[in-house]
Structure 1
Amino acid sequence: MSRITLGPPPALGATAKYRDYKPWLLEHFVDHVCAYCLMRDLGAEVEHYEPKKYAPGREHDPTNLLLACGNCNGPGGKHDYHPQHAERRRRPQDTSGHLVLDVRVDDYAAMMRLRPDGSLEPEGPESDRAAWNISLLKLDLLDEERAKLLDLVDAAELALEPSADETEALKMDLLLAKMTPDLVGRVLLLEVLDVPMSEGLRAHLREHGAPLG
């Protein structure tokens, strides 16, 4: 059950605004990673899972806050979509009733499989909803980036293999050090989609700040 569990929000008081919770969200969404695509780090900003327009009473409620990139949360992505509000501008004719993915409660790995080419293949009882979200959030545009990440995982696993050759071992250490920041910055996608990683690689990423269980 791969989900991101957010710790208790900070006690900022009744006058706290939603943007005040950004440091707390950044503790969970490494390097400004978007809570929807789990890849883009385009300066992701605080986003309301249930749009402010339809839930004004939850505007500053930390349980309604995530980080999102402009692509996923912009006019061409989630935007003001809410299945219960027909006046929405995003997909106003949609009658599917599907909810947008919520990484805090949805098991992405049970809904879609990450293929070696980086594409997401809907599967399981909620495959229709998964396919709908891939379309809504345009997650297929990130296939190439996800494929590169999978290649990076494979390369890191090779770099961690012990070598009796001192020169080769040093070369692999340097290569691993170069790859580590990118892996740490994208580790949430690996975790949420249950991408296989050795315990050695997981331990290495934890040592470098990756929020892995």
Structure 2
Amino acid sequence: MFSLMPKDSSYYDQLERLTQAIVVAIDDLLEVLERSPNSAGIARSIESKRHDAHVWTRETLRRLDEAFITPFDREDILQLANDLYRVMVGIANAAERIECYGISDVDPKLRQQGAILRNAVTHMAHIVGALRRNGGLNAVRAQLDTIGQLEEQSRKQRVDFFSELFRGSPDPLSVIKKRELYDLLSDAISACDDVGRTIEQVLLKND
């Protein structure tokens, strides 16, 4: 719909910049999950990206407080910025914990969760970019559906993971470490799904 009211497109820039930082960070996390020889350095690099993302998120919130006109509802911009940052935090915290705990061999199911998260981030990046183009809901329907399916896949694998984790008489410290890592990755996947749901609402409201 044509509008004579100017709209600040810098919010698209901020959201896309956050998303691209996440795309780089998840690739780095996969290296940490594979225990790359430079995992400690990679984890530090991810934490630096998380710090940058924190600054950008705060900048987006500051602009919202000062802006008169926004490209779509303020609460939706706020939700998107916070959920994108939540994805980044999950990635950074997972990498940090692996290094802090000195885990030498990451459980294959944790690597599977990392792969699901990587897939979700890829589709999430596509739909965040589609906001600026505003091609309508049909333009991103496939990606939205795929993110939802990935979130369901993550939930189903959770049952198998915890069933195996508590089988027999496992070492309590090992259980705590693996469970925390799994929860961090799962929450990041859920945050990707939340981003998709918010964008779906934005596109519906502005169709």
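Every number in this text was worked out from the coordinates using simple rules, so none of it is lab data. In this text the structure is predicted, and so the values were computed from the model without any measurement. Cβ atoms are built from the backbone, for glycine too; each structure is taken alone.
For which of the structures 1, 2 does the calculation of Rg/Rh (Cα atoms, Kirkwood Rh), for residues 73-112 alone return 1.01? Numbers along the way, then the final one.
Values: 1: 1.01; 2: 1.22.
For Rg/Rh (Cα atoms, Kirkwood Rh), for residues 73-112 alone, the value 1.01 is produced by structure 1.
Across the set 1, 2, relative contact order in percent (Cα under 8 Å, 6 or more apart) reaches its highest value in structure 2.
Suppose you compute helix-only ellipticity at 222 nm (-39500 (n - 2.57) for each DSSP H run of 4 or more, over all residues; to 500) for every structure in 1, 2: which one lands on -10500? Answer for the origin of the read-out: 1. Match the computed value 8.4 of mean projected area of the Cα convex hull in nm², for residues 9-128 alone to one of the structures 1, 2, and report its label. Derived from the structure labelled 1. A value of 17.1 for mean count of other Cβ atoms within 10 Å over residues 25-32, calculated from one of 1, 2, originates in structure 1.
Among the shown structures 1, 2, from which was the value 13.6 of mean count of other Cβ atoms within 10 Å over residues 121-128 calculated? If you can, show how the numbers build up before the last one.
Numbers: 1: 13.6; 2: 22.1.
Computed on structure 1.
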